[in-house]
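Some structures are shown below for you to check.
Taken together, the values in this text are just the output of simple stated rules run on the coordinates, not laboratory data. Keep in mind it's a predicted model, so treat the numbers as computed, not measured. Cβ atoms are built from the backbone, for glycine too; each structure is taken alone.
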Structure 1
Amino acid sequence: MRKKRIRFFISTLSGGGAESVLINALAFLEKVGKYEITLQTIVGGEFETRIPDGVNYRCILAKAKNPHSLMVKMVYKLPLKLFCAMFLRGEYDYEVAYLEGRPTRFMSKKKTNGKKITFVHCDLAYTNPIMSLYKSKTSCLNEYRHYDAVCFVSGGARKSFEKTIGVLDNACVVHNIIDNERIQKLSCVDSGKLFSSKGLKLVAVGRLVKEKNFGMLVSVVGELAKSFDLELLIIGEGPERKALESEIQEKNIQCIKLLGYMNNPYVAMKQADLLVCSSKYEGYSMVVCEAITLGVPVIATDCAAMNEILDNGRYGMITENSHEGLLTGLKAILSDPAVLEEYSARLKEYRPDSISQQEYTELFAE
């Protein structure tokens, strides 16, 4: 029997959440063994090294080192039909635009006898990279309605789309794939002791950008450090680093360390007692899922998909999305070790990856 041919299309393989999830999805589908998979991008990025060996990779601007170069901008500005004619050639059983925005726009004009699928990874209630590319909400909806399936990475992301832009009859939820085997393997790499405190060990992972709300987390931990023994490692790099460094220095918060970007954050996550997600919004938090995979308890601010991932608080604490909410939640854990022990015990029975694997299998069912 001929293998079904799937082409995934995304703009870049730079270190973003959607790109990471895509690599996980490719690895899972390759292991299934029923598909001939092609990945196509406009420019490359650091995730190129993680593309599974059995996946055909095509990069339109393979020599482009800067994703913001003039050549890249010129390609992005091509008329949609011309882009398809030049770069999206060939016939596939499934054509997948793996990100909202330009990938979805370009793929929308692709003529095919197969099925066309697009993914939405963001929470449009807080960030909207879509509408600037359309003349109106109606034109946006019409384009999405021409796809056979519009896959949202969480029920929360779907609800935000419906509230912000409109309702789609072809919408479904396909949660992010987690590569459990890879995460477990990397977490066991010997990197020495990263924590120096004997108190509660906290870790937070993500780009240092405003939407991750690390400023609020720093403030909360600084306040708790006056009464409790704890240590926080923040892993990630980004434009908010200087502001975070200034706040830590001004308040003399000695229990917080900014470790910068780490190729393997899982060693730090594995050594932690608790992962903290302080985000203002998330489409579907990969970091929270990865912590669960490692058996590390989670405390997270209430944003899209947290109730889905943590089963309404059964597998991790969900707090009000505010300074006071996160402060109260962390104080409850610090005051009563039994709370953390209970979450740790529950995580032993939880496998969120099985849900997403089933959803991907059904999406590309023969």
Structure 2
Amino acid sequence: MATAPLPTTTSPDLNQALQFAFKVVGDLAAAMNTPLIYIGDRLGIFKAMADGKPVTSEELAQKTGLTERYIREWMKAMIAGEYLIYDPDTMRARLSPEHALVLAQDGSPVFLMGLAQMIPDHYNIIPKMIERFQHGGGVPYSDYTHDTFEGTERLFETGYNNFLANAWIPAMPTVHEKLRNGAKVADVGCGRGKALVNLAKAYPNSKYVGYDNYGPNIAYGNELAKQQGLAGRLHFEERSANLLPQSGDFDLIMTCDCLHDMVSPETCARSIHGALKPDGTWFCIEPNMRDNVQDNINPLGKLFYSVSTLQCMTCSLAYGGAGYGAGMGEGNVRRVAQLAGFSKFQKLAIDNPFNQFFEVRK
């Protein structure tokens, strides 16, 4: 009887191990540095440097009203991380205009501090995540703080401010024309309402309603609509995504980076189907993730899968949900739409590194 050969083992390549060790060091350095990025944002240090003027730690401490010793060490970390540009002759550091767009200017096309604001909550739930890894279940949104909700708003607001009405909606010419003439629009999972505020300003002939199941978001959105003079055309209601009015009279319903978070995307899609007019459109925005993990081996894939584990997936699982997570992908969105009764599904040709966009119709 023939015997299968034993598998051969080889000794690890020490050079390859060392290269990987330095990669891990880089990741851990970034993880350690992130609380300082959060502090720089929350205490207005980046904004204090947005004018681009070189400063010493003493000058920056005086400018911000913060303690010089902490500012000095913070600046060294930012210099080492190449966030600040340092001149050793003058011992001054400055924030370049390009870096200021990312770190200090809310609403710019490349502003990322909303994401940084979400980090502390993700660190704080680590003990609970260890329990979930061991026993299953999820961490509900009630365990997250204001940082998550405001940070999410600040992160997505960049797209709403710069692209929603100027590029994303015009990519659907029929929808664009309906909004110009006067349409009924809903945003499901609307968060704090910034997407609809932008649309209401850009398309004044239309009427808008935002639905979210988190009461504080609804209160914030209605106050914001009032402050912006939009209350007559824009309001927000606390309502589950699964229980939309089955009125069949909406021209446009949006889900902006939230379908993958939901307890049941399938039920939400059926609810959207019943709320839309026969010729209405579901505009679905999702993270720019491919269907297969091997196609997401890049920094964005690393980011989205990590956020998904620590927030998107676990919050859905906390309520017995599907737990698709941020890597839901086009294939799953298409399947969910088909199960809900939609027959027309198109991925829009919008070039965006962070999101992909779908036009879904009956």
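A few remarks follow.
- Distance in nm of label points 7 Å out along Cα→Cβ at positions 55 and 191 - highest-scoring structure of 1, 2: 2
- Which entry (1, 2) yields the derived value 1.12 for Rg/Rh (Cα atoms, Kirkwood Rh), for residues 151-238 alone: 1
- semi-axes √(5λ) of the Cα gyration tensor in Å, for residues 103-142 alone derived as 30, 9, 7 - corresponding label from 1, 2: 2
- helix-only ellipticity at 222 nm (-39500 (n - 2.57) for each DSSP H run of 4 or more, over all residues; to 500) from the coordinates reads -11000; which among 1, 2: 1
- At a computed 25, 16, 11 (semi-axes √(5λ) of the Cα gyration tensor in Å, for residues 247-350 alone), which of 1, 2: 2
- Mean projected area of the Cα convex hull in nm² - structure with the largest value, from 1, 2: 2
- Distance in nm of label points 7 Å out along Cα→Cβ at positions 95 and 231 - highest-scoring structure of 1, 2: 1
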